[in-house]
Every structure is written in structure tokens, then in C-alpha cells.
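**Q** Read through the structures below before going on.
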Structure P
Amino acid sequence: MKSYAFWLKAAAVTMLATAAIHTMSFFVEPAPTNDTERQIFGLVQEYRFDWGGGIHRPLGDLMTGLSMCFTLLYLLGGVLIFIFCGRKSMRSLCAD
């Protein structure tokens, strides 16, 4: 069986790096540079859509939720690759 150790470890590191970089978006508030951007940012945070079922949320909440899911998915994927490569049953696939 072929050994894909380099590619699996590279994928895991890339996924963890992507999750780390994407996490920074929760701590850094983007600053609008002109009036048009200020208006767009205001609408994203204030204008409430009717999502059906009595749910009225702004688009910013949806974007934050999807961003969190994206970050957690990449974090989970990277950690699982490292865990699976450490198991005896997967050593033939992950061995150097």
C-alpha cells in the first residue's frame, strides 16, 4: 500500500492553519473606508431578513454562524487526520 504520510500531514497542517487564520476574523472588526462601505456594513448588521418560521435575523448573524462552522470543520478535520495517523491500524497509510 502506498504511503501518503507527507500529503496527509500537509493537509492536516493546512487545515489547522486555515482554521487559525479564519478564527482571527472573530477578533478583528473591519473598518469601513468610505461612506458606501459604512452603509453596507450597517445594513449587514441592522437590516433583518424574514428567514421564515418567525425568524428575523440580520445577514451578519448568518455570516458569523457559517464562519464558525467553517472554522470548526477545518479544525476537526486537521485534528482527526493527526489522530488517525497515530493509530496502529492506519500506520501503513501514514508511515514515512
Structure Q
Amino acid sequence: MARYRDILEYYFSIWCFRRNHQRALDSMQASLEAEARGKADALRSKKKLEQDINELEVALDGANRGRADAEKNIKKLQQQIHEVQQVCIFTDYTTI
């Protein structure tokens, strides 16, 4: 009877050992899957942010071109105003 009991205890200890290790393995697998999901999410976010950066750079280039065109137009208008003022001043002096 003692021998039977020893065998049962041995198999029970093996069963407990396997159960504990299976729990640890299941936990590690869940952690690995969560980490893989996190990595995939991070890569998607990175790709989206890179696309946003590219779009913003294109928009910035367009805004800079628009600003440069506006500055050219302002300079032309300032020159035209200066020329008109000179004509007005010249006209005022010649009528005297």
C-alpha cells in the first residue's frame, strides 16, 4: 500500500509540475501575443505619422511658395505706388 501511495504522490507531483509549467507557458504566450499586437500598433502609428509628416511638408512647401509670390506682388505694388507718387509730385511741381 505504501508503494502505491508513493507512486500516486510521484504522479501527482509530476501533474502539478506540468500544470504549473503549462500556466507559465500560457502566461508567456499571452505576453508574447500582447507584445506582438503592441508592436503592430506602434508600426501602424509610425507609418501614419510619417504620412502626416509628408503631407505637412507638402503643405509647408505650398505655403512657402504662396508667401514668396505674395512678397513679389507686394514689392511690385510698392514700386507702382512709388512711381505713382513720383508722377503726382512731378505733376504738382509742373503746374505751379
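What follows draws every value from the coordinates through simple rules; no lab data is involved. This one's a predicted model, so the numbers in the text were calculated from it and none came from an experiment. Cβ atoms are built from the backbone, for glycine too; each structure is taken alone.
**Q** Figure out for me which of the structures P, Q the number -37000 belongs to, where helix-only ellipticity at 222 nm (-39500 (n - 2.57) for each DSSP H run of 4 or more, over all residues; to 500) was derived from the coordinates. Spell out each step's value before the answer.
**A** Values: P: -21500; Q: -37000.
The read-out was computed on structure Q.
**Q** Using semi-axes √(5λ) of the Cα gyration tensor in Å as the calculated read-out, with 41, 16, 8 as its value, let me know the right label among P, Q.
**A** That value comes from structure P.
**Q** If you work out distance in nm of label points 7 Å out along Cα→Cβ at positions 8 and 88 for P, Q, which one comes out largest? Working shown, then result.
**A** Working: P: 1.6; Q: 11.5.
Result for distance in nm of label points 7 Å out along Cα→Cβ at positions 8 and 88 over P, Q: largest is Q.
**Q** Let me ask another. On distance in nm of label points 7 Å out along Cα→Cβ at positions 32 and 80, which of the structures labelled P, Q is highest?
**A** Values: P: 4.0; Q: 7.3.
That would be structure Q.
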